[in-house]
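Where a number appears in this text, it was derived from the coordinates with a stated rule and is not lab data. All values derive from a computational prediction rather than experimental measurement. Cβ atoms are built from the backbone, for glycine too; each structure is taken alone.
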Structure 1
Amino acid sequence: MARIGTALFSLVLLLVAAPGLAEDEVGWSNINEKGFELVVRKADRRMEVVSPPGPDGHIVRSYRIGLGFAPEGDKERQGDGKTPEGSFTITRLIPKSQYYKAFLINYPDPADAARGLEAGIIDAATKKKIDDAHTKGSTPPQYSDLGGLIEIHGMGGSSDWTLGCVAADNAVIDELWPHTKVGTKVRILP
């Protein structure tokens, strides 16, 4: 009987002393069950975990982020410092990135490719490769004049310093890492 009392006392003490831990674990369990998407709101410098994904979803986590060094507007070409806008998918998880850990998104998309072809930034062969990659659900060419290698990565989200990526604090990436998979949807809004 003394053991049961001690165990019960320890459980109560754990729940009182660390309520955030218990709530956080339950929260991610529910999020994983329903699924989620990442929504980046550039104007607010926020990245949100929305569950379930889509218009009926609710914001269940929100983090401060940094963007490209010239964050206004949609990405147009390599080196412009803009973070792209649109709907993307994570195509690769990079556990040992130059920027801590990273989630690669499938930028550029077919709309970017069409715009780039029309503007003379890319040729028809590059547009076809981008379109084909999106049809297959794979990573499009990353070294075209439209830019590429757009990631959600660590190394700090307190300012706009990237070449077009979404940057967050390492602790944010660590929180997302075990839950985010290839195929996770990412919406980047103005």
Structure 2
Amino acid sequence: MTDTALASIFCPATLGWPLPDCEPDGPTADQQRAVLGALRHTRIDWAVMGRHLAFEADCYLRRRLFLNRSWEILMLCWLPGQKTAIHDHGASWGSTLVMMGDLTERTYRAPEGQPLEFKTEGVLTTGQVTVESRETIHEVSNQGVVPAVSLHLYSPPLRFLHSYDESTGAKRYVEPAESRFCTR
């Protein structure tokens, strides 16, 4: 699908603020701050966003809402018990808004040639915004009893990710087309 066709699925202006036009390597620090500030004040219009909701029993569902040269916007829909593989975001900077429900994020450090080191675990509640830097390695899950929905903004758009084996630290290159990786 072309950028124009994808842009017609969802208009970022629906969020109530414009996305900055970024350089090929992503947003500047000022642009990151502006996006985070705007995202923190975003009020979800469920009349618009609700038509994009969908859930699958075996794995969380990723819906691409928007793509251009600077940004990609995804909506992730999570049923209780669903989680991602441990992963990074390649060369992309990202921010996430929890739109509904609660998500649990576990973060890790990846020492070269060693098992992953657990860093933190926290619950992300409705309305909370998080940042995924190029150094972020994490696993996200819905450990609650109700569905959850999150909105993810990436710049530049996700071109690749890495998934990680917790016990060995080995990382695997993952193309976005196969990035609907999850474990139960």
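A few comments on the model shown:
- Highest-scoring label, criterion being volume of the Cα convex hull per residue in Å³, for residues 34-121 alone, among 1, 2: 2
- For helix-only ellipticity at 222 nm (-39500 (n - 2.57) for each DSSP H run of 4 or more, over all residues; to 500) computed as -3000, the structure of 1, 2 it came from: 2
- Answer label among 1, 2 for the case where Cα Rg over 2.2 N^0.38 Å, calculated from the coordinates, equals 0.99: 2
- When mean count of other Cβ atoms within 10 Å over residues 74-81 is computed for each of 1, 2, the one that comes out at 19.8 is 2.
- Test item: distance in nm of label points 7 Å out along Cα→Cβ at positions 130 and 146 calculated as 0.2, pick one of 1, 2: 1
- When distance in nm of label points 7 Å out along Cα→Cβ at positions 42 and 106 is calculated for each of structures 1, 2, structure 2 comes out greatest.
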